[in-house]
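See the structures that follow.
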Structure P
Amino acid sequence: MSHHNTAFHQLLKPLSRHDFERLAREHHHGQKLRSASRWDQFVGMAMSQLSGRQSLRDIQSNLESQRHKLYHLGAKPIPRSTLARINEKQPAALYQALFGRLLQHCKSLPGRHKFRFKNPLYSLDASAIDLSLKLFPWAAYRPDAGNMKLSVGLNHGTDVPEFVAVSDGNENDLVQGRRFAFPKSSIVVFDKGYVDYGWYKSLTDQGVFFVTRLRPNSIYRVEERRPVDRSKGLTCDQTIQLNSAHALKRGAPRLRRVGFVDRETGKHYVFLTNHFGLSAATIAALYKDRWRIEIFFKTIKQNLKIKAFVGTSRNAVLTQLWIAMITYLLVAFARHSARAGWTVQRIMRVLQLSLFDRRTLAEILNPDPGRSKKGEPQMRFAL
C-alpha cells in the first residue's frame with residue numbers, strides 16, 4: 001500500500017510554510033519564542049477546530065497522542081500553558097493576514113450560483129458571538145451582556161466568505177458593511193439592518209447592485225408602475241423615489257419596489273433594489289436565497305469552535321475566531337479539490353472522525369472506492 005500523509009496534513013497543504021513564517025515575523029511581539037512556535041500554535045488551534053477539542057488540556061492531550069503524526073507537519077505538541085500565553089500575547093493580526101492571503105486563492109475556486117445571470121452574487125449579514133461578562137468583561141456592550149460581531153459577505157457561487165470582519169458587539173452592522181469593497185456589477189443581498197440611503201447612492205455610483213427589504217414606514221413617491229404576474233405571487237413592480245427629508249439629504253437614488261406574497265406562509269414582502277434589468281420574480285428569488293448566509297453562520301457555529309473559547313483576552317478570542325475562518329477556507333479547498341459534491345458542513349463532520357487517518361482526502365470524501373483515484377495529486381498553493 002502506498003504511503004499517504006494524514007488527512008490533516010493534506011488539508012493544510014494550501015498553506016505555504018515559508019510564507020507563514022514570513023507573516024509570523026511581521027506579526028511578532030516581544031522576545032523570541034523558544035519553547036514553541038507560531039506554527040505549533042496554529043497547528044494546535046486548527047486541530048482543535050476540526051476535532052472538537054474543548055479546552056487547552058484537551059488540545060495538549062490530543063497533540064501528545066498524535067505526536068508521531070505531527071512530524072511531517074513540522075510541528076510538535078505544545079504545552080497548554082505555552083499555548084495559553086501565545087494566544088494571549090502574540091498578535092492575532094497574523095491570522096487575519098493569513099486569512100486574507102488564503103482568500104485570494106479561494107476566489108479562483110470553481111463554482112457558480114443557481115441564477116442565469118453571471119454577475120457575482122453575495123449575501124451580507126452579521127452574527128453575534130456571545131461572551132460571558134464574568135470571563136470577558138472587555139466585551140460588554142450592555143450592562144448585562146457581552147459579545148463580538150462577525151460580519152460576512154458570502155459568495156453564493158463558492159460558499160466562500162470573501163469579506164470578513166470582527167468587531168465589538170455594540171458596533172452597528174453598517175460600519176463593516178460599508179467597508180466591504182464589493183466588485184463592480186456584483187449583486188449584494190442584505191436585510192433591513194443595513195438601511196442607509198447614502199450607502200445606497202454610493203453602491204449605485206460604484207456600479208454595485210443590491211436587493212434589500214423596504215421598511216414599512218418609508219416615505220416615497222411612485223414614478224412608474226409595471227404589470228406583474230400575480231400567479232407567481234408578485235403584487236407590484238414600481239419605480240420609486242424615496243422623498244423623506246433624510247432620504248433627500250442623503251441623496252437616495254431612484255429605486256425599484258417589488259411586492260411579493262409567499263404562498264406557503266401568506267406573508268407579504270416588499271423588496272427594494274437598484275437593479276432594473278432583472279425580472280420582478282428574480283428579485284424576490286434573490287432575497288429568498290439570502291438564507292445561504294444564515295446556513296453559513298449555522299454551519300460554523302455548529303462545527304467550528306467560535307462559541308466556547310480557550311482564552312479570555314480579546315487577543316485570544318480574535319486568534320481563535322480568525323483560525324476558525326482559516327479552517328473554513330481550508331475545508332472549502334478540500335471540498336472543491338476532491339469534487340465530492342458534499343456541503344462544507346458534511347465534510348467537517350467526516351474530517352472530525354478521520355483527521356489523522358493516513359488516506360487521501362479524495363478517498364475520505366469519496367467513500368465509493370470506484371470513484372477514488374489512486375495517486376491523485378494533492379493540492380498545493382503558494383501564498
Structure Q
Amino acid sequence: MKICKRCIQPDSRPGIYFDENGICGACLWDQEKKNINWDLREKELFKIAEWAKKSTKSNYDCVIGVSGGKDSTKQAITARDKLGLRCLLVNYQPENISELGHKNIENLKIQGFDVISIRPNPKIMKLLIKHDFFKWLNPVKATEFALWSSTYIICDSFNIPLIIQGENPGLTLGARLSGVGTDSNCLNAEKLNTLSTGWEDYLEIDGVEEKDLFLFHYDRKSLESKNVKGIWLNYYLKEWSNYESATFSKKFGFQTRSIDTDPYSIGTYLKEGSNPGTYFALDTNLPQVNQLLKFIKFGFGQCMDQACYDILEGLLTRQQAFELVKEYDGKCSEKFIKQFCDYIEISLDEFWEIANKFRGSMWKQDENGKWQNHVSELLHEEFSS
C-alpha cells in the first residue's frame with residue numbers, strides 16, 4: 001500500500017491510478033490542467049452549445065441532473081447564463097431529504113428553471129438500499145443509480161440533444177482505471193465505480209421486478225442512436241473545484257451548513273477559507289453514514305477526499321492535511337447511524353457486525369481486538385518522523 005507523494009491519497013480507492021513516480025491521477029490532472037489551452041476548450045464548449053441549439057427537436061437544448069448543491073447549481077447557471085442554453089433540470093429527490101437540501105433545490109427552481117422532480121417508489125427504494133448495505137456495504141448505491149439514470153431517461157424521452165454533468169471522477173479523483181475515462185464524454189456513466197455492477201443485481205431481491213426498476217438504468221445505445229452528446233463540464237472549464245463551485249453558487253442563494261457544525265458528526269473539517277464540511281452532502285444524512293462505511297472498506301473517508309482537494313487548491317499543506325485526516329476521517333454521528341438503522345430496520349449491533357465483515361485488507365486487529373488502519377500508519381510514519 002502507498003500514498004500519493006504530492007497529496008496524501010491512498011492507492012485503495014477503486015480505479016485509482018498512480019504513475020511511476022508515486023503521483024496519483026488526481027494530482028496528475030492538476031498538473032495537466034496547467035498545460036491545457038483553456039481558451040480553446042471554452043471555444044469547443046460554445047460550439048457544442050450552438051450545436052445543441054440548432055439540432056434540438058425539443059423545447060430544451062440540454063438536460064442537467066440537479067440536487068440544488070454547489071456543483072449542480074453552478075452547472076445550471078453556467079449552462080443558461082454563459083452558454084445561452086434552454087435547460088431542463090431533473091431533480092432526484094433522496095429518501096429523508098434534509099431541511100437544508102429542500103431549501104437548496106427550491107432555491108435553484110426560483111432562479112428561473114423548468115424542473116422535473118423524480119422520486120422512485122419509496123417501498124422499492126427501501127428494499128434496494130437495504131440490499132446494497134448487506135451485499136456491498138454501500139447504502140447510496142441505489143440512490144446513485146436513480147440519480148444518474150433519471151437524467152438520461154428524461155433526455156431520451158424528451159429528445160433533448162445534450163446532457164451536462166459536473167465533474168469526471170476519472171480526472172478529479174484520479175480514478176483513471178475505473179472505465180469512465182478521462183475525456184469529455186459522460187454517456188458512459190454506467191462505468192462509474194458505484195454503477196459498474198449493473199442494475200440487474202436488484203432482480204435477486206424478493207418483491208422487486210424489472211418493471212420496478214425503470215428509473216434505475218438508461219439505454220445508452222438509444223441515446224447514441226439519436227446522436228445525443230453528454231459532457232463533463234469540468235473538462236472545459238478552468239475554474240472548477242469544490243471551493244470555487246461553492247463560492248460561485250452562494251452568489252445565487254445556495255446555502256451551506258453552519259460553520260459551528262460539529263466536525264466529528266460529519267467526518268470532515270470546517271476551516272476558514274475552505275470549509276468543505278459546510279457544503280458537502282447537504283440534502284440527506286445518508287452520505288455521512290456511507291463515508292464511514294467507505295472508511296471501513298477502503299481505509300479513507302470524506303475528510304481524506306476533501307483534504308486532498310484542498311492540498312491541490314493550495315489551501316492546505318500535506319502536513320496540515322495529515323493532521324485533519326488523523327482527527328476527523330471516519331467519524332460519523334451516532335444519530336445518523338441510528339437513523340439509518342431505523343430506516344432499514346436493523347439494530348446497531350447488526351450494523352457493526354455487517355460493516356466489520358467488509359473491512360479492507362488495510363485493517364488489522366491488535367492484541368486488544370482494536371482495529372488498526374494501515375493507511376493511518378503510513379501517514380503517521382511519513383509525517384510524524
Structure R
Amino acid sequence: MRFLHTADWHLGRQFHNVSLIEDQAHALDQLVAVVNDGGIDAVLVAGDVFDRAVPPPEAVNLLDDVLGRIVLGAGVPVFMIAGNHDSPARLSFGAPMLAGQGLHVSGRIDLPVAPVTLEDRYGPVDIFSLPYVEPAVARLVLDAPELQGHDAALRALIATLTAQRTEGRRAVLMAHCFVAGSGESESERPLSVGGAGSVGADAFAGFDYVALGHLHGPQRAGSERVRYSGSLLKYSFSEAHHSKGFNVVELDRSGATRCEQIAIRPRRDVRIVEGSMASLMQEPAGSRDDYLLVRLSDSGAILDAMGRLREVYPNLLHLERPGLERGGTLRQGGRERLRRSERELFASFFEQMTGEALLPSQQAALDSVLADLDEAAREAKQ
C-alpha cells in the first residue's frame with residue numbers, strides 16, 4: 001500500500017499580518033498533482049488543518065476545493081484528524097455522511113475507535129485515526145479520573161485502539177501530539193506548560209506506521225516507523241532552514257515501510273538575510289519576492305531602513321539590528337553616547353536629503369543645539 005502523509009496545513013494562517021492563503025493553495029496544488037499522478041491509495045492529514053478554531057471563509061473554501069479534487073476527482077480516500085488548532089466539532093461536521101464518499105474525518109474522540117480497513121494486493125490494512133485530545137477530555141471519555149498529563153492520556157487511548165486490532169493485520173495510526181525529544185519551532189502552539197505535553201515514542205509500539213502531526217519540522221520520532229511529515233509551509237523564521245513537503249510511504253506485505261519526502265516548491269520562500277545596508281541595496285540576496293527577515297550589520301543610525309529595504313524587497317517582514325544590540329549606538333550608556341546617536345541620526349538625515357555631508361561649521365552648530373537641549377533637560381528636572 002502506498003499512502004501520502006501530510007499535516008499542519010494551518011489554512012488561513014497569517015505570517016506577520018500577511019495572508020498565506022495563495023501560498024497554501026500553490027503548495028496544495030502540488031500535493032494534489034502527486035495524488036493525480038496515480039499510485040496513492042490514501043491521503044492522511046494528521047491535524048491542524050486550519051490555523052484557528054473559526055477559520056476564515058477563504059480557508060474553508062480552499063479545503064473544500066482540495067478535498068473535492070482528491071476524493072471525488074481522483075477517487076482517493078482521505079483520512080483527516082483534528083489538531084490542537086482545530087475545532088473538533090466544526091471539523092467533524094457531517095462526518096458520517098462524508099465517510100460514505102471516502103472522506104473520513106475524526107474531530108472528536110468517540111469510543112471505541114474502530115479502524116477503517118483498506119485493501120491492497122497483500123490483503124487488508126487498518127487505518128486508526130486518533131484526533132488531538134486534551135487530558136481532561138480523555139479522563140471524561142475513558143471515565144479514568146486518575147489519568148494525568150498527555151502521555152498517560154494518549155497511552156490509555158491507544159490501549160482502546162489496540163483492543164480493536166485484528167492480530168496479524170497491518171495497521172497504521174494517525175495522531176497529533178508532541179513526542180519527547182523531537183525538534184520544535186517557534187510557530188507551534190505549546191500543548192502545555194513545561195514538558196507535561198510530551199509523550200514517549202514507545203507509546204506507538206506495535207503499529208507498522210505512525211503518521212504524526214503537530215511539529216512543523218519533518219523528522220523521525222524515535223523510530224523509522226514513527227514520523228512527522230512537517231508543516232505545509234514555513235510558518236516562522238525559525239523554520240527558514242526546513243525543507244517542507246510531505247511523506248509518501250510504501251507499506252509492504254510484512255508491514256515494513258519505505259518513506260520518501262516529496263519537497264514542495266513554495267510560491268515564496270521564507271529566508272533570513274544578513275549584511276550591511278549598502279550591500280543589500282546594491283546586490284539583492286536571492287529572490288526579491290521572498291518573505292524575509294533582514295539582519296543589518298551596520299552599527300550606526302539609518303534613517304527609515306525598513307522603508308528603503310522594501311523598495312528592493314517588497315515582502316520584507318521583519319528587521320533586526322544586531323549591530324546596535326551588541327554594544328552599538330542604541331545600547332551605549334550615558335548622555336554623551338545618546339547625544340552622539342542624535343548627532344549621527346541628524347547627520348545621516350542631512351546627507352540623504354542634500355546629498356552632502358555636514359560641514360565642520362554645521363556640525364559645530366548642531367553640537368551647540370544638542371548641548372543647549374541637554375542643559376534645558378537637566379534644569380527641568382531640578
query: From which structure (P, Q, R) was relative contact order in percent (Cα under 8 Å, 6 or more apart) calculated, if the value obtained is 13?
result: R
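When Cα Rg over 2.2 N^0.38 Å is compared over structures P, Q, R, which one is greatest?
R
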query: From P, Q, R, which structure was Cα extents along the principal axes in Å, for residues 134-269 alone = 57, 39, 34 calculated on?
result: P
query: So distance in nm of label points 7 Å out along Cα→Cβ at positions 150 and 166, computed for just one structure, reads 1.0; which one of P, Q, R is that?
result: P
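Only the coordinates and a few stated rules stand behind these numbers; no lab work does. Since this is a predicted model, take the numbers as computed values, not measurements. Cβ atoms are built from the backbone, for glycine too; each structure is taken alone.
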